[in-house]
1. Looking at structures P, Q, which one was relative contact order in percent (Cα under 8 Å, 6 or more apart) calculated from, given that it came out as 18?
2. Comparing distance in nm of label points 7 Å out along Cα→Cβ at positions 25 and 161 across P, Q, which is largest?
3. Looking at structures P, Q, which one was distance in nm of label points 7 Å out along Cα→Cβ at positions 65 and 89 calculated from, given that it came out as 1.2?
4. Between P, Q, which one scores greatest on mean projected area of the Cα convex hull in nm²?
5. If mean count of other Cβ atoms within 10 Å over residues 81-88 is calculated from each of P, Q, which structure is the one that comes out at 23.1?
6. Given 17.4 as the derived value for mean count of other Cβ atoms within 10 Å over residues 41-48, which of the supplied structures P, Q does it correspond to?
7. Which of P, Q yields 11.0, 31 for Rg and Dmax of the Cα atoms in Å, for residues 113-152 alone, as computed?
8. Assign the value -10500, calculated as helix-only ellipticity at 222 nm (-39500 (n - 2.57) for each DSSP H run of 4 or more, over all residues; to 500), to the correct structure from P, Q.
Structure P
Amino acid sequence: MVQRYRRAPTSKSPKQPNQQKSDPWAYLMLLLRYRPRSIAEARQRMTEQGFDHDMIEAAIQQAVATDQLDDAAFAKLWVRDRMWHHPLSRAAISQELRGKGIHPDLISGTLSSEYPAVREIELATGLAEERIRRIRGISPDKRRNRLMAFLARRGFSQNLIYQVVKTVEKDLDHDD
């Protein structure tokens, strides 16, 4: 049987966990070690921990001043990450960013620069082509329904789904 030992706290950690509970700045830095956050997310998480409102705002202002919290950079990173690692439609990404407290003007600006409509069609087509390879052996009607449901779960519009499915099926018919 393999024994597992608890690791001793390293000197890299600036504060012990009990100090992080009383210091919103330390807690914010802990959050940002895991992944980037929006300002609203950071505020919400620190509020949930029970920190004083004034202390939270001071920590957020300090993080903004040192560019450790930046909604524009966060939105850009979120869009790029979603496009490459878990592709979603522009509408679905927009909804996620709204849920993370990003301002609507910032969302539309980020989406127009990082995720143009032409790229959405390419992304949906690529997803459909990849998915259709997995479900080749089933009847055409069932395959079409599954493909449409898959793209709908990713947040693509009905018009785009019909266009992409038609294109992919046409390509599949030419391959057979």
Structure Q
Amino acid sequence: MPGKLVLDDISLSIPPGEFVVLVGASGCGKTTLLKTINRLIMPESGEIFVDGRNIDEWNTWELRRSIGYVIQQIGLFPHMTVAQNVAYVPRLRGMPKPQRMARAAELIELVGLEPGVCRRYPRQLSGGQGQRVGVARALAADPAVILMDEPFGAVDDITRRMLQQELKRL
């Protein structure tokens, strides 16, 4: 928001393999912080490091491809099938098609969806299915960092618990 200080004097260091949950009132800056880490918003001051490197040193696209990002609005490409959506970042990183499609199928199963979902388009999914596909896509390139902004808002409690357990297992 122009003119409004949203983040101030934040210092956060997260060791590899750790989970951090940001809890706060709506509008307190949780989403802004995640977007800043991913360079969707540039900070006015300070430094942000991802995987030991200042984000200013990263090529923007390289940084974003190294971060799995799940947003509450899902953000799937409407003209691509579920499998193509999940395989998108591995494709950009040069993974051969047979491997990336196998990886997509594996992740679709991991998030609790039936294999037939791979051939569907985002408009053919429920909100909860779309969110699970978003989680699968974030995991597809084995990112060093995964940012999740209310990733389970449209899923039922049983599915939410299952997805949380799977993420912890990974």
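Rule-based calculations on the coordinates, nothing more; no lab input. All values reported here derive from a predicted model rather than from experimental measurement. Cβ atoms are built from the backbone, for glycine too; each structure is taken alone.
1. Details: P: 18; Q: 25.
Matching structure: P.
2. Once distance in nm of label points 7 Å out along Cα→Cβ at positions 25 and 161 is tallied for P, Q, the winner is P.
3. Q
4. Details: P: 16.1; Q: 10.7.
Going through P, Q one by one, mean projected area of the Cα convex hull in nm² peaks for structure P.
5. Working through the options, I get structure Q.
6. It traces back to P.
7. Clearly, the read-out refers to Q.
8. Corresponding structure: Q.
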